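In the part that follows, the structures are each spelled out as structure tokens.
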Structure P
Amino acid sequence: MFKEKLNKKLAAALIQNGFTEPKAMQLNTITKINGGFDVIGIGPAGCGKSTTVVISAIQKLQYAFEDAPRALIIVSDKAKAIAMKEEFTLLCKETDLRTSCVYEEGKVEVQAEEVYVGTDILIGTPKRIMDLYFLWNLNINKLKLFAIDDAEVMPKISAQGHIDRLALSLPKCQHLVFTEVLNEKVEKLMKKFIIAPTVIEVKE
């Protein structure tokens, strides 16, 4: 069963919040992700890509530790960042994991202060993450997980340069990329940080 592959607190939180049956992406990728593989997940909207990122980060980190983020998740815009943080809040209730999200519309000083107080999971848009990295010395040396959600959108918002620069500074960690399509632009987006990934495509 899907939930037997997760820690008990996370499995309980999923049930309590109505996640009674796994979506296609979760069913096909969680075992590989738990095994430490780099994964590219391809599937249409509604197949469970974003929730797979959330579940994977909680499963990998499990508890709060020090101040620097250990999971960094790149998303396309403010709405996606806030929605993902809300999902983390639901599923982290039985843990002490801390989640922050950053995006261009917010005040960078306020967002930076929240991050530096201490966070385990940082969700953000590419430009704002790079603002924190270059201007506010964001510490990414403790990362265990680097994920990009909706990767097909990143070239459209001119994120290639930001992700390339970030990739050069990433420590050794697990990489997850979720996208609706795998085309040349998405492959270019990933080429500096992901090598020989497991590619999983679902149709649901």
Structure Q
Amino acid sequence: MPVMALPGVTLFPNALLPLFIFEPRYQEMLASVLAGDRIFAVGMVRPDTGEESVFPVAGAGLVRACVGQPDGTSQLILQGLARVELTDFEQKDPYLIGRARPLATVIDDEEACQGLRRELQDICTGLVSRGIELPETFVNAVGEMSDPSTLGDLFAQHLVRDPIAAQEILSEPGLSRRLRKLVGTLRREWQQFPS
């Protein structure tokens, strides 16, 4: 799977990520992707390596819309499909291509997951009641969602400010552990709620 290596960016399942493609290597990658299955991964660049290596868990996405410009740049919308674990990079130049296997979500504690889903919905209500502007479509979706995994991914994509915390949440396969990390991160970052 081709991989776009970006600093400080994660792609969660079901999320929509707007991207501006301007580097020649990614213009080449995009042309190849559009001629094929329209899927590539977004991998966060590891800040601790001093080189362009990515964390082993990334978000695979499908190009939903793409508008090319006369100068070769493109604006696109990538929709997250799944978490993937990247291994065995068979190509590094001009862009990364690695083996990708789906990283399945493990429902480790259904009761805890439902409780954490309700806690996330309460956090959304709390943010809105404190005057924090959230898109109406986000607030409506939060109120209607019954799947804790999808809800958690929505919150992580839109409300987690720290890129490393978002990467840790993306990388956690156990759903209750993932949601606990998410709730802890939101409480810490927004400082709106007691711990």
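Where does the value 16.8 come from, among P, Q, when Kirkwood radius over Cα pairs in Å is the thing being computed?
Structure of origin is P.
So if we calculate relative contact order in percent (Cα under 8 Å, 6 or more apart) for every structure here (P, Q), which label has the highest result?
P
To test your reading of the models, identify which of P, Q gives 24.6 for mean count of other Cβ atoms within 10 Å over residues 53-60 when calculated.
Only structure P yields this read-out.
From which structure (P, Q) was mean count of other Cβ atoms within 10 Å over residues 69-76 calculated, if the value obtained is 24.9?
Only one of P, Q returns 24.9 for mean count of other Cβ atoms within 10 Å over residues 69-76, namely P.
A short reminder: the numbers here are calculations on the coordinates, not readings from a lab. Keep in mind that this is a model prediction, so the values were computed, not measured. Cβ atoms are built from the backbone, for glycine too; each structure is taken alone.
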